[in-house]
Structure P
Amino acid sequence: MCNCQQMARDWSETQGGKYPPSTHSPMCEDFKTIEFMRIEVDGSACIVPLEDADEVCNNIDVEFKTSLVSLTAEQFENLPESTGF
């Protein structure tokens, strides 16, 4: 059973404000992360589910960087919509 409301939070899951906070504290039993792919082109970035990463990368005609990001499903859903590269 979740007891996040009674925990002190350090908001580390936001990685310094880079990502939205999770409802659950990282110390909570209900805090579950999923790996996503962060794709960066010329300083702009988007985060996509791993299963979509190959398709997105195959459609990029310029140099790009990728990295894995661990977020909760809720954090991913609360990311702002990508406006493209």
Structure Q
Amino acid sequence: MQVNQNNWHRWAQYLQRYHLLGLFRFLLDAAGPVRIVAAQSLWMTQPFVQNSIISQLAEVLEDQEQSKAFLEYVNNREFNE
């Protein structure tokens, strides 16, 4: 699964706006089962919250390589929480 990395800055801004960037950093860095449970939790919100960013973030959480790459991206950028 390849997620479009062009959206990463927008995702990071979205997470920062809702004060979720720190939590998401933790989830990206966490062991596999925690990431998968978090991704499934995001998928379960889909019937109630139609938001493409949430779906895309769930996809990133499910993929270990994408999780590591996005974590590196947010750690190498300056996002003020």
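Ranked by percent of Cα pairs over 17 Å apart, for residues 12-51 alone, structures P, Q are led by P, which has the greatest value. Between structures P, Q, the calculation of relative contact order in percent (Cα under 8 Å, 6 or more apart) yields its largest number for Q. Here distance in nm of label points 7 Å out along Cα→Cβ at positions 28 and 44 was derived from just one of the structures P, Q, and that gives 3.4; the source is P.
Looking across P, Q, the calculation of log10 I(q)/I(0) by the Debye sum over Cα atoms at q = 0.15, 0.17 Å⁻¹ that yields -0.60, -0.72 traces back to P.
Can you spot which of P, Q the value -20500 was calculated from, given it is helix-only ellipticity at 222 nm (-39500 (n - 2.57) for each DSSP H run of 4 or more, over all residues; to 500)? This value belongs to structure Q.
Just so you know, all these numbers are worked out from the coordinates, no wet-lab data involved. Quantities reported herein were computed from a predicted structural model and do not represent experimental measurements. Cβ atoms are built from the backbone, for glycine too; each structure is taken alone.
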